[in-house]
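Enquirer: Take a look at the structures listed below.
Readers should treat all values here as calculations from the given coordinates under stated rules, not as data from a laboratory. Only a predicted model underlies this, so the values are computations on that prediction, with no experimental measurement involved. Cβ atoms are built from the backbone, for glycine too; each structure is taken alone.
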Structure 1
Amino acid sequence: MNFQIQILRYYFSFLSTIFPKYASLKAFNLFQKVKNKSIRDREKDFYKIAKHFKVSSNRADILCYDLSPENKKLVFLLHGWESNAGSLSKIAFSLSKNNYRVISFDLPGHANYKSNYTNIYECKEAFKLVLKFINPKEPFNVIAHSFGSAVTTYALSKEKYIIDHMIFLTSPNYMLDIFKDFKNLIKLSDTSFFLLINMAQKVLNREIKDLNIEEEINSISFSKLLLIHDQHDKVIPFENSKSIALKNPTKTKLIKHQNIGHYKMLWNDNVIENILKFLKKGK
């Protein structure tokens, strides 16, 4: 355990005992903070090559990217937490070479935005605005990584769009588990955690206990879902994708990999081969 985590634990353990309401507010702010906004060198080519455009939002304009707009087969790419559109650049370039048009965007609070705070509600609303701007008339595909898989699910739930293939490169499942992990990480008291959940529910306008991917995807019109996950993923446990696949066996395929990591998988040739094969053949 690093020193910073130890300090946070002492801080929140003490604060949530003495001032539980204030501790819950501080914890909720921390939960929404994007701590790493850096763009790695190998991610920068995507920003240089893709066409840049913006979609208007009530907050900051959404920073969007269009790769190979001349191609007709459409794929939306969504990156994960504390990442950026360029993190999917190897996948994007491979799609472009295979005659796909790629639309991607930086999630609010990430990469080049001034703010470094966001949440799943703000991110899913951003995706909905991008979809409205592009206004696809034909079925399209979505590839999402990690947190982006949850954003995709809640953005497309109960919407009119028809999705051909969805591909989740790791996925969380039960949102309550994410909050519980956060509670345990910072040693938040039960009282402060209860207040934190109430704040989150007001922002999301949903009961946290009801938010899970394995059931929510049934509110999306899609033909097939591919889940790709490292069996030993240290960020999001493999059991999340396994549970989603078991709950939806007829429309879902799960590919289990070994030692491709959580972020490194985005640059893995076998993963890209899995993606292209699934998009072409649905298996």
Structure 2
Amino acid sequence: MDIIQLLKVIVLGIVEGLTEWLPISSTTHIKLVDDIIKFNATESFKEVFIVFIQLGPMLAVAITYFQKLNPFDPAKNSPKKKASFVLWLKIIIAALPAAILGVLLDDWIDAHFSSTLINSLMLIIYGLIFIVYENINRNKQPEITKTGQIGYQTALYIGMCQVLALIPGTSRSGVTILGAMMLGCSRSISVEFSFLIGIPILFGAGVLKLLKYALSIQFHFDLLEIVYLLTGCLVSFIVAAYTISYFLNWIKKHNFKPFGYYRIALGIVTLIWFGLRALVK
């Protein structure tokens, strides 16, 4: 086994776990870090790997909110069990727009919106939106301070915001958090609901990518590739679990302006890095 390659897998798993649930675009970070450390794999396997390791953060969120999501918990009374079923219904409603359009437009988006320029612009544009929104609404009191207060229509609107994240660089968590806040949710509830609706989306994206790979003529995982997939997923799960806990506590006392500034800086760095790489080729 190539230890250097395994270390690169671990680094990518750490990056995924740190960035998946933060509003800063995990895909951009993975691409940038991969371009620096050079994970030696075929492009088709890299595509599967990048999506597969997202299952780690998905599992971390599912475990974090397991009690809240579990309608069969014997410790819950009838109203609480009903609340869990209703929450799942809202999650499904919110996930449907991105799930449907993601399946239909996956290849088209890859072909037309995967450029470094678009990626960088999305980082910068949404970074500016975060900063402007927080400045304008710094004294605004949220109307929704509990997950149960999110209505079906609001859940659908947040889900429609999630469609925008199909464009690389947008950040799925970033755009859903912004959408939820604009619809009256508090920062904490916006983060929580963004996490929850990410569960079916990340799971579905992983399954879709694996199916597409399985149906292609390139379908073949050797033992080493399986080790890479499982290692990356495990590392991203562990790191994401700590990141989720820290982020949920941090956002109770802070706003999203630091993420806005970070996105702008990252967008500029990404543009310069890949621009210079293109010039020296």
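Enquirer: Comparing percent of Cα pairs over 17 Å apart, for residues 70-181 alone across 1, 2, which is largest?
Expert: On the way: 1: 53; 2: 64.
When percent of Cα pairs over 17 Å apart, for residues 70-181 alone is calculated for 1, 2, structure 2 comes out on top.
Enquirer: While we're looking at this one, here's another question. For which of the structures 1, 2 does the calculation of distance in nm of label points 7 Å out along Cα→Cβ at positions 78 and 150 return 2.7?
Expert: On the way: 1: 1.1; 2: 2.7.
Comparing all candidates, it corresponds to 2.
Enquirer: State the single structure among 1, 2 that was used to calculate helix-only ellipticity at 222 nm (-39500 (n - 2.57) for each DSSP H run of 4 or more, over all residues; to 500), giving -25500. Don't skip to the answer; put the middle values down first.
Expert: On the way: 1: -13000; 2: -25500.
Of the structures listed, the value fits 2.
Enquirer: Here's another thing I want to ask about it. Figure out for me which of the structures 1, 2 the number 59, 40, 36 belongs to, where Cα extents along the principal axes in Å was derived from the coordinates.
Expert: Values: 1: 59, 40, 36; 2: 56, 44, 34.
It was calculated from structure 1.
Enquirer: Still on this structure, I have one more. Just checking, which of 1, 2 has the largest value of mean count of other Cβ atoms within 10 Å over residues 54-61? Please report the intermediate quantities before stating the final value.
Expert: Values: 1: 12.2; 2: 24.0.
Of structures 1, 2, the maximum of mean count of other Cβ atoms within 10 Å over residues 54-61 occurs in 2.
Enquirer: Matching task: 1.00 is the computed value of FRET efficiency 1/(1 + (r/R0)^6) of positions 102 and 198 (r between Cβ atoms, R0 = 25 Å, to 0.05). Pick the structure from 1, 2. Let's see the in-between values first.
Expert: Values: 1: 0.05; 2: 1.00.
Of the structures listed, the value fits 2.
Enquirer: Which of 1, 2 yields 3.3 for distance in nm of label points 7 Å out along Cα→Cβ at positions 158 and 190, as computed?
Expert: 1
Enquirer: Please state which of the structures 1, 2 yields 18 when relative contact order in percent (Cα under 8 Å, 6 or more apart) is computed from it. Numbers along the way, then the final one.
Expert: On the way: 1: 18; 2: 37.
Among 1, 2, the structure yielding 18 for relative contact order in percent (Cα under 8 Å, 6 or more apart) is 1.
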